[in-house]
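Peer 1: Presented below are the structures under discussion, each in the form of C-alpha cells.
Each value in this text was obtained by applying a stated rule to the coordinates, not by laboratory testing. Owing to the predicted nature of the structure, the values given are computational and were not obtained by experimental measurement. Cβ atoms are built from the backbone, for glycine too; each structure is taken alone.
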Structure I
Amino acid sequence: MEKLSPCPPCSVSVKKMHIVFSGSIAYDYLMTFPGYFKDFIHPEKMESLSLSFLVDSMTRQRGGIAPNIAYTYALLGGRPVVLGTAGEDFGDYRQWLETHGVDTSAIKQIPGKMTASFFANTDKANLQIASFYPGAMAHAAELRLADLPHRPDLVVISPDDPTAMHERIRECVAAGIPYLYDPSQQLARVSVEDICEGIDGAQMIVVNDYEAHLIEERTTLTEADMVRHGKTLIVTRGKAGATIYADGQRWDIPVFPEVVIVDPTGTGDAFRGGLLRGLALGLSWELCGLMGALAATYCLEQNGTQNHSFTPAEFVSRFRQQFDDGGALQRLLTTD
C-alpha cells in the first residue's frame, strides 16, 4: 500500500458544494471492431479515405458527457444537478438517473426531437472512431443558469451545443460563478475565439493529452501557458495516468490497477466525477486525482459509461488496498 504524501486541501473546496453539470445528454451506440484501425488507415491516402468497418457487436447505452460525470459523482454520495436538453425518448433515462441520485429537474425535454446519439467503434487497441448526432441537444442554448432554483458553486461546462457552451461561459463570467471548462469533443467545432474565452474565464480546465495538443495547435496555448496564467489544469493521459497542476504545484496521478479491461468509453467522464466528488469534500488534489483514477477503472471494467456500480464504502475499501489515505476518505461515508 502506497502512503500518500501530505498536501493541502483543494483551494476551491466549499462545504456541501453545489455543482451543476452542463453538457450533452445522449444515447451511446457502442461497437467493437476485431482488428486494428491502424492497419487500414494509411496517411498517404487520406485525401481519398473511404472505409467501412464490419463490427462484432453493438449495444445501446445511456450516455452524454454531463450525465456520465454526474452518475459517478452521485455514486460517491453527491447530489449532482444536470443541465441540458433531451428528446421525447428520454423518459426511461430520466428515471434511471433519478434512481441513482442525479437531479434531473433542470433537464428539458424537447417535443418532436430525439435525444442526441453517440456512435463509437472501438478496435483491439482500445482506439476509437466516433460520430455524434445532436438531436435535442441543439436546443441547449435555450437554458439559463439564472433559471435554476439555487446559485451553483461550480458549473461544469462540458461538450454541448457550441452556442450553448458559449452562452454558459458568458453567463458564468457575468454572474461571477466559477466554472470548469471541458471542451473535449467539441474542440473541432467551437471557434478559436470561443476556446480562448473559455480558457480565460475558467477556474479549472480538464482535457486529455491529445486535446491539450489540439488546443495548442489551434490557439498556440501550451499546458505551461495555461498553468502560468494561474489556471488549475488537469490533463488525463490514458495509460500514463493524469497530471494535476494547481496552487503552484504538480501532481502525477497513476492509473488505478484494473481487474479486466472491457470498454474504455466514458473513463474520462468517470475520472472527472471522482475528482469532482473529492473536490466537493475538500480533499487534497492528490486524493481528488486518485479518486478519479479509481472511478475511471471501475468504468473501464464495464461496458458502457454508466454500468459501473459501487457504494462509497466499497469504493473506500478498494482504494485502501492500493493507497493509504490517512483516514481522509472517511468523509465519503458521511452523506452531505
Structure II
Amino acid sequence: MSKSNKVKELFTVKRIAIPIIIGLGVTIYLLWLNTDWAKFNKVDWGIMSFFWILVGLFMMVLRDLAYMYRIRVLTDNQISWRNSFDVIMLWEFSSAVTPGIVGGTGVALYILNKEGLSVGKSISTVMLTALFDQLFYVVMVPVVILMIGTQNLFPVELQKEIFGVVFSVKGIFVIGFVITLLLGLLFVYGVFINPKGFKKLLITVFNFRLLKRWQHKMEHVGDDIVQTSREFRNKPFSFWLKAALATLLSWTARFWVVNFLILAFTPVGDHLLIYGRQLVMWIVMIISPTPGGSGLAELAFEGFLADFIPIGLAGLLAVLWRLVSYYPYLIIGLLILPKWLKKVYS
C-alpha cells in the first residue's frame, strides 16, 4: 500500500463522520431541548451584533495567519505562505478528527516532511511548536490569576469522575496545569540545557520492567530531542521573539473569538474573566476522548461560560462558537486533502 493510501486511511469517512455525528447530537440537544427561543426572539439584532460576529470570524483568520507565520519562522522560511496554509489547515483537520489527548502531531510530522523538510527538521519543528504552546499556557495562567484571582475562575457546580474518583473543575485544572508545567520544563531542559542527559534519563526510567516495552520508543524521543537541540539552540534572539509573539497572538485570538461572540448577544462586563474561564476550559477539552473534543466542547462551553450569557442562550452560543471555530476546518481539510496528496506525490 502506498503512503498516499495510508494517509487517506487516517481520514476515512468513518473517522470524519464520528465527530460530526457526535457534534450534531449535542447540537440538537442544546438547540431544541436546552435553548429558550423566546429569549432568542428578544435579542436586538442591530448592526453591532453582526459586527461582533464578524470580528469573531476575523479572530479565527488572525489565529491561522499567526500559526502560518510561526511555522514559517520555525522552518526558516523553507515553507512558502501558500504551502503554510495547506500545512496549518491539514494540521487542524487532523486535530479535528482525532481525540484531544492525541492531537494531530503524527500527521503534522508527515505533512511537513512531504512539504520538503527533512525528517529531523520536521520533528524539531513539531516539538518546538508543542513547546511554545505549553509555555504560553504555563505563563499566561499565572498572569491571569494574578489579575483576576481565583474566586470566580472555577464553576463550582461542575465536576468530573475519572477512574472512579470525583474531581472538581479546580482539581482537574490543577492536575492538568501541573502536568503541562512539568512537560514544558522537561522540554526546556532537554532542548536547551542537556539533551544527551535527558535522553539517558528517558532510557533509564523506561528500563524498569513495567515500562520496558516503551523503551525503544523513548530512545527515538531522546534522539528527537537531541536533533531539536542541534537545530535550534543557537538561533538568534529575534527568532525566539518572533515565534513567541506569533504563539501569543494565535492563542489570544483563539480565545477572543468567544468574547466577541458573547458581545453579539449581550454586553460583557469582565472580558478578562471570560478569558480566564477559557484557560481552565482548555484543560478539560484537551483530555477529551472524542475527536476534536466534539460534544464535550459544546457542553463545557455552556458549563463554563453560561454566567456571562443571557439565561437560556448558552447552548445556542456554544453551537455558534463551534460553527465558527471547529467545523470550518473539517470542510477546508476535506477540500484541500485530495489536491495536496496529488501535489506531493506528483
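Peer 1: I, II: which one has mean count of other Cβ atoms within 10 Å over residues 50-57, as calculated, at 9.2?
Peer 2: I
Peer 1: Then there's this: One of I, II was used to calculate relative contact order in percent (Cα under 8 Å, 6 or more apart), giving 34; which?
Peer 2: Corresponding structure: II.
Peer 1: Supply the structure label, taken from I, II, corresponding to distance in nm of label points 7 Å out along Cα→Cβ at positions 82 and 322 with the calculated value 2.6. Intermediate values should be presented prior to the final figure.
Peer 2: Values: I: 2.6; II: 3.6.
It was calculated from structure I.
Peer 1: I have -23500 for helix-only ellipticity at 222 nm (-39500 (n - 2.57) for each DSSP H run of 4 or more, over all residues; to 500), calculated from one of the structures I, II. Which structure is it?
Peer 2: Answer for the origin of the read-out: II.
Peer 1: One of I, II was used to compute mean count of other Cβ atoms within 10 Å over residues 90-97, and the answer was 23.8. Which one was it?
Peer 2: Going through each structure in turn, the value belongs to II.
Peer 1: I've got another one for you. If Rg/Rh (Cα atoms, Kirkwood Rh) comes out at 0.97 when worked out from the coordinates, which of I, II was used?
Peer 2: II
Peer 1: Where does the value 135 come from, among I, II, when volume of the Cα convex hull per residue in Å³, for residues 130-249 alone is the thing being computed?
Peer 2: This value belongs to structure II.
Peer 1: To which of I, II does the computed value 17.4, 51 (Rg and Dmax of the Cα atoms in Å, for residues 226-273 alone) belong?
Peer 2: II
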